[in-house]
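There are structures below to look over.
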Structure P
Amino acid sequence: MPIPVETFFLDPSFEGTLQQQIREFVAKGILDGRYRPGEQMPSSRKLAAHLGISRITVTLAYTDLVADDYLTSRGRSGYYVSENAPAAGRFEPPSARTSDTVDWARVLSHRISGGRHMQKPPNWRSFRYPFIYGQADESLFDHHNWRQCALRALGQRDFEALTTDYYERDDPKLVEFIARHSLPRRGIIARPEEILVTLGAQNALWTTAQLLLSQRRTAVLENPGYPGLREILAQSRCNVASVDVDEDGLPPDAIPQGADVVFVTPSHHCPTTATMPVERRRTLLKRAERDNFLVVEDDYEFEIAHQRPPTPALKSLDQSGRVIYIGSFSKSLFPGLRLGYVVGPEAFIREARSLRATVLRHPPGHIQRTAAYFLSVGHYDALVRRMAQVFTRRRAVMEAEIRRHGLNALATSASGGSSFWLKAPASVNTRELADLLAGKEVLIEPGAVFFADDAPPDRYFRLAYSSITADRIPEGIARVARAIDALR
């Protein structure tokens, strides 16, 4: 007898097509042992009528399952569960859990957890006023063309790029685009041997720190600054010196003697958004050459320029090969992409390749090729231009509302980026402010996590506009202002 058609149902919350849902339902039934080898499936006509869907949808799902050997077709007799269908291995859990006798606090060579980390609620999209940084705006992203590029990268012509273990190498199409398109826009000329693709800027910073730092070397970072870098430097066990930034970013004359590597975000300082002037950039490079230290430039968000072309990259002004440049597509495309790159002297990139190969070999070939197509045919430039136009509008609205409600925004003259850095009144703790606002459908980011101090100041916070539409900004800012007044 065929498997009863009544055992099949559709889940309204399923994220995917009807064909995919039927395929997954049948495959799961076979793997769970509910449908056994040799049993006959309901006919496509009966199942379609039972579910209230098109018969061709059921037929395509069955055909897909035949291709993967879950089902077999017996001509006019119908479809049957294949004798060779995959079977889930059975695991019998032990009757009683054994006690953990390992003293992990003693066994672990050092702890990675426990530091101050940025936290973004996984349900941030459910908030009506999400002033949260670095998340993709679904309304701006080019879903159609990204999907087309992904399908193209799955094609037979790109089979080698999809399946090859590049080991130490990268997708040549992506490297070529970076060398001939992305870097020249920042005034940087580099050969493929001087470029390494990474899993985002975070991976690039980690790789750089691993190669350049040790217990006997000193790293300098901005304060406030990127929390992820602070954690990376802690893992490297190097000596760390923090330099307070001003309205123009990192002041070169404040860098302590004995520095080996200086980490900076000159285009849009994290988190204040301050832009380092060209003259200060030249002074920093002169100081690096005089005192013999290296500079690691994290050039994130340079594409999102509002009023004028972005300031030249430090790397473009470097005449002595002292700047390691880090770029990323994750901010301008979407953060889940995790695709960035490092540019440096060939000797450095050669070692970085070898280090990467020991950890993760290379970023997935399909992701690299999809991004290469999206970039090379012009979709990326169109997306960035659209984002810049929308962000310019949002920034103008937010700046006006911040001023109208008397909030204290710092570095408001920034020419790009996607956020504001603010300082609350002396009596307001921004962690308490964030908790209060979360109950009012507003998300903000308290600023304490950005400071290297053991007792960080609690009056700073960040408001981003990359994930909130312009029409919701006025009410969102009004709620922030009312909450600050309530806490005074």
Structure Q
Amino acid sequence: MSISVETFFLDPGAEGTLQARIQQMVAQGILAGRFRPGERLPSSRMMAQHLGVSRITVTLAYTELVADDYLTARGRSGYYVSDNAPEPPAFTAKRVQTGTVDWSRAIGQRFTPGLSLDKPADWANYRYPFIYGQADRSLFDTANWRLCALRALGMRDFKALTADYFDGDDPQLVEFISRQTLPRRGILANPDEILITMGAQNALWLSAQVLLNSRRRAAIEDPCYPALRNILTQSRCHLTTVPVDADGLPPDDLPDDIDVVFTTPSHQCPTAATMPIDRRKALIARAEAQDFIIVEDDYEFEMSFLKSPSPSLKSLDQHGRVIYVGSFSKSLFPGLRLGYLVGPAPFIREARALRATVLRHPPGHIQRTTSYYLSLGHYDALIRRMTRAYHERRDILQTALHANGLSVAGQSTSGGSSVWVRMPDGTDTTTLAQALREKGVLVEPGAPFFAADTPPTEYMRLAYSSIPANRIAEGVQLIAAAL
């Protein structure tokens, strides 16, 4: 690796000859660990031109550094940091805070949440990762995704790759969503009723910003997706939490002064409960009677391996009261960050304008790659492979939980990728989770999903999307033993 010449500059206030200052500049970079053994320095000609000094001055400085074994000369190849150069100190230098800013006063709004989900970056190194929403390397179709990405890099797709859509989206991806994805959920939508987003979370944020203000009231499920609760808290709207039951959100428990309801009817987050069709119709009827909007987060509807998924709320909506949120990040991989919003054209127009102000549009190459992966049939093949694996893993997990005396508190009637488990009274699953990590077991404590300042401590979410089937039973045994 070559060190950029732009890295070097002479301190005009430093003392000594030019040669000594250049020598000190390079030596300090090595001692600080910024230049590492084997890295190539700029040529003497390039360095001299950059610093505005004579070439012989740079050459003499390099020669002295070679004599001190900071550098090594390799014939006509140039000068490199020596393998025997002094190593930087092992301790981490601490930057002294000498500023006069009172950040407790200077910060106008705070966005750091209280309780939040802990997603270890090294989750794949754990032997028993009962962790939600991560891609399983053994299931993902890497080869075809790579081919689609390469195809999207071709000259035929040069415009899709390089264009500034401003507030627009890849028309090829929008068309597929309109003609293929949405009809599977019973939804018909025109292109001006669809907006591509940076994942479902971005879609939820856009919805909250467009629909809510400090005078309006939103209702959310309790427990619910923690990031949604943070989004609504930051919007400064009035917030009501509605406890869910075995069938999800109860419409009769909604207060009368609601403006927007956020719900996850197909797979309630995190309990995975499925809202029955009668309750779905009752929720839509109540929205019409009370004149409020419903934001439906329909994540994981593809993961229906036990029976066909229930109709989406959007498909039952006759008056344009439901905003639909979908995501490819759950079914493909979380790093994709690609989702979509579906709603009436006036709503989408405002959401599009807001998105353009914040991030313009999701990257064109990602949109076109996803479009190819969907349209060439690779996505459906992946979903079939995932649902077969999930079905097997769920059966093994349920059997193992029953055998170890652990009770499932919630699960989807159609499938999904996780179950909601209730531990014995008095169990602190946050403490339990920390103890289990030492045994190679990753679980998600349930406390962050609840809105209360002192949330229940007995719950946890166990996902089977990323753990091999042959490790599930042993992992559950370790959980039971840790109790």
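Comparing structures P, Q by Rg/Rh (Cα atoms, Kirkwood Rh), which one has the largest value? Provide the component values of the computation, followed by the final result.
Working: P: 1.04; Q: 1.08.
Largest value of Rg/Rh (Cα atoms, Kirkwood Rh): Q.
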Of the structures labelled P, Q, one was used to calculate distance in nm of label points 7 Å out along Cα→Cβ at positions 24 and 328, giving 2.9. Name it.
P
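Quick note: the coordinates plus some simple rules give every number you see, no bench work behind them. Remember, it's a predicted structure, so these values are computed and weren't measured experimentally. Cβ atoms are built from the backbone, for glycine too; each structure is taken alone.
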